[in-house]
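A.B. asks: Dropping the structures in below, format is structure tokens.
Please treat every number below as a calculation from the coordinates, not as lab data. What you see is a predicted model, and the numbers here were worked out from it, not measured in a lab. Cβ atoms are built from the backbone, for glycine too; each structure is taken alone.
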Structure P
Amino acid sequence: MMVFLVWLHMLAAVSWIGGTIFLSVVLVPVLRREPFASQKALLFRTTALRFRVVVWGAIAVLLLTGPPLLHQRGIPIADPAGWPMVLSVKLGLVAILLLFTVTHDLIIGPRVGRILQIPPESRTSSDHAMVAWSPWIARCSLVLTLAILLAAIVLVRS
């Protein structure tokens, strides 16, 4: 049973991290090319909305499989004082990542989507700033996922 839980946990993490890397390193650069300019917004929005389902499914799997895996390793789930430092760091990074994800999916993403429907010349300066800064949340999320992966490896190896 534990092997299956580890497999599910890893599959969820790989799906989230791999999808994030794909969006950042493959899809976005391709969409910046001229032949895709007319379809860029539609393709990215459609892909991102589909990936959102994968991300929230992965989050659910990670949150459901993590505690039993910690328990199996003898780590007291209900007693943070008994946690290894790397677990505290990992869970702190997870909390920040979840905050970023909720903020992006429920607040910033929808707002940017509405702003992009407005002709550029009619946008306010805060609209332009929101559109310019919104990709940085995704970039920071990618860095956080990679840091969480590193912490997970350190935790398993300790």
Structure Q
Amino acid sequence: MSSMIIKTVGRLNAALLSDTQIRLTRTFDAPRQMVWDAHTQPDLIRRWLLGPPGWTMPVCEVDLRVGGKYRYEWHGEGGKTMAMSGVYRAVEAPSHIADQQVFDDDWTKGAADGDMVLSERDGVTEMTLTITYASKETRDLVASSPMMDGMEAGYARLDDLLVVEE
């Protein structure tokens, strides 16, 4: 199966790579090291990786090493919560992270494997995130969910965080 763009939200593009894979791509007007830091340092992650307005991230734990674990918990209005955990499978600063992740409320029906690559050209960083799900049904569920809208909202906040003053 050749990749096919299925959705674009803001600067985030999603493509189907196979029956179980989605590839997300997005550019950031910032050096790769800054984008890396924003994805790996809890104090920075808490500033952009949020849900809808009004949500917070009171738990953000990162043990950035192969075999290390991470934990994110979000709290929203009316006592709503969402949480996920993961284990790092590869860490190659500042260009590559691979992990396995699962949501506490397992709406994606099992663990998913993420593979993020950051590449820089002329101070612009491209992120390529390939996510492999357990089944075609799960991939289709995720592809039709509002997940990309939430991801792009977070990445837009990340854009603001990454502003480089000259």
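A.B. asks: Can you say which of P, Q returns 28 when relative contact order in percent (Cα under 8 Å, 6 or more apart) is computed?
C.D. replies: Value 28 for relative contact order in percent (Cα under 8 Å, 6 or more apart) corresponds to P out of P, Q.
A.B. asks: Tell me which of P, Q gives 4.1 when you compute distance in nm of label points 7 Å out along Cα→Cβ at positions 8 and 40.
C.D. replies: P
A.B. asks: Can you spot which of P, Q the value 2.3 was calculated from, given it is distance in nm of label points 7 Å out along Cα→Cβ at positions 64 and 144?
C.D. replies: This figure was derived from P.
A.B. asks: If helix-only ellipticity at 222 nm (-39500 (n - 2.57) for each DSSP H run of 4 or more, over all residues; to 500) comes out at -25500 when worked out from the coordinates, which of P, Q was used?
C.D. replies: P
A.B. asks: Ranked on distance in nm of label points 7 Å out along Cα→Cβ at positions 48 and 80, which label among P, Q comes first with the largest value?
C.D. replies: The maximum falls on structure P.
A.B. asks: Continuing with this model, one more query. With FRET efficiency 1/(1 + (r/R0)^6) of positions 56 and 112 (r between Cβ atoms, R0 = 25 Å, to 0.05) derived from the coordinates and found to be 0.85, which of P, Q does the value describe? Each step should come with its number before you reach the end.
C.D. replies: Numbers: P: 0.85; Q: 0.55.
The read-out was computed on structure P.
A.B. asks: As an exercise: Rg and Dmax of the Cα atoms in Å, calculated from one structure in P, Q, equals 18.4, 59. Which structure is it? Write out the running numbers ahead of the final one.
C.D. replies: Numbers: P: 18.4, 59; Q: 15.3, 47.
That value comes from structure P.
A.B. asks: Hey, another quick one. When FRET efficiency 1/(1 + (r/R0)^6) of positions 72 and 120 (r between Cβ atoms, R0 = 30 Å, to 0.05) is computed for each of P, Q, which one produces 0.70? It would help to have the intermediate numbers written out before the result.
C.D. replies: On the way: P: 0.05; Q: 0.70.
The read-out was computed on structure Q.
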